[in-house]
Structure 1
Amino acid sequence: MRNGKSLLLAYDQGLEHGPTDFNLNNVNPDYILKIAEKGKYNAIILHHGIAEKYYDKHNATVPLIVKLNGKTNLVKKDPISSQVCSIGRAVKLGAEAVGYTIYPGSEFEHEMFNDFSKLVETAHTYGIPVIAWVYPRGKFVHDEFSTETIAYAARIGYAARIGLELGADFVKINYNNDSEGFKWVVKAAGKAKVLVAGGKKLSDKEVLQRAYEVMKAGASGLAVGRNVWQNEKPLEMIKALKKIIFDNKSVNEALKILK
């Protein structure tokens, strides 16, 4: 983190989305790692298989976050994301933090809660922080992006609050395009720092506008993937995002970098 703020590069989408997000350049993890290093990210998020084969913990300049659970999008039922990597293995790969997705509102939420609570205890024993991806989804959730859903997820409590209650150090959630409502979401997370997911591919201005709004609402940073490494000018987009996140610049000031 820099002054309590973070910009993370997410490259954990391949497991759930398959190859649909990739082209001949960004399908190669080496390409992404070069972007992370040249862009001087605070960390890069990888699954353990990619980390093992491409991340060099002895020479890397960007800290590693290993995603511990995952699923595909092939099964069409209430989501459950099972653990696919141990914390011990993540640490051996060089991880300085770990992440885990929880789907409040899924009929399987109790299983994810149980697994997450255990891994928090283990991770903190190792002295590394835990990021909770908290995405309200399932048959009990009608609109996962509404302020009410993000702040109050299907009768089980606040989505941002869930991460705090279960011991997460950071809570990674979606932005609901409601800057005033999002201030409440940040408050609900308490001392757990809020990171906002980059989400689906957006225009350059939309990406920067989102960054500006969530930072003004009190978020600690963003974890952006596709909106950087799918961009024709990824390094310029990183610089523009940093202007907003770390330097408190306006959207128009940041856009000048892309032009």
Structure 2
Amino acid sequence: MPDIILETRNLTREFKGFIAVNQVNLQVQRGHIHALIGPNGAGKTTCFNLLTKFLIPSSGQILFNGQDITALASAQIARMGIIRSFQISAVFPHLSVLENVRIGLQRNMGTSFHFWKSEATLNQLNDRAMQLLAEVGLEEFADSITVDLPYGRKRALEIATTLAMEPELMLLDEPTQGMGHEDVKRVTALIKKVSQGRTILMVEHNMNVVADICDRISVLQRGAILAEGDYQSVSQNPQVLEAYMGSATVLEGAH
């Protein structure tokens, strides 16, 4: 039996009569990169918001490591190890790159948000912060002010700050959105690299990214799961091609 880290059972969210997520049964296997894809309006973001407790389900269950977390708040599930990229993104644009990662590391010291802590106390985190920056290729930017970073490097910093929280499950919401080709290649390679020993669930529009790095794909349409499988099987599924219509060639043309 596969080792399932995250599972939803008939997950449903209704907005005043409109069913945005409809009876979704999702299983994310430990150690996989799992993509949630679908046409615009398919319910991907709503589903992500339900999983990270930004929205409360109308019905259904969410289980993490077999434990029902449906009723828990977003802060509680973050402490359990479910970390969404933008929750701890580099929200301090006028701090250095190193300082941003160091703030993420403070949680594990039990000094979260104690910004009045002495510099000496925080300096003990520098070695680990530099290790994380090296992991995402940002060590040379450690002293740079975050606001000055190029967009793709800021996304890499978000991943570093996510890693600082020691996630068991990383949820990445459109990690390559708005990027040029080179940045997309860099961030895709980075996600593949940091996935070693971790589980990643991502919403992603770029089919080349999905084809390159995802072990399993769930396709949503009108809030329900239309198809699931590896990229080859999903990209050749007639229902998926029909759902994407004009985007079908994008699915077929991806690597």
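Every number in this text was worked out from the coordinates using simple rules, so none of it is lab data. Note that the structure is predicted; figures quoted are calculated from it, not measured. Cβ atoms are built from the backbone, for glycine too; each structure is taken alone.
Given a value of 8.8 for mean projected area of the Cα convex hull in nm², for residues 34-169 alone, calculated from one of 1, 2, which structure does it belong to? So the calculation was done on 1. Of structures 1, 2, the largest value of relative contact order in percent (Cα under 8 Å, 6 or more apart) belongs to 2. By the measure FRET efficiency 1/(1 + (r/R0)^6) of positions 58 and 202 (r between Cβ atoms, R0 = 41 Å, to 0.05), tell me the structure among 1, 2 with the highest figure. Comparing 1, 2 by FRET efficiency 1/(1 + (r/R0)^6) of positions 58 and 202 (r between Cβ atoms, R0 = 41 Å, to 0.05), the maximum is at 2. Of structures 1, 2, which gives 19.0 when Kirkwood radius over Cα pairs in Å is computed from the coordinates? Source structure for this number: 2.
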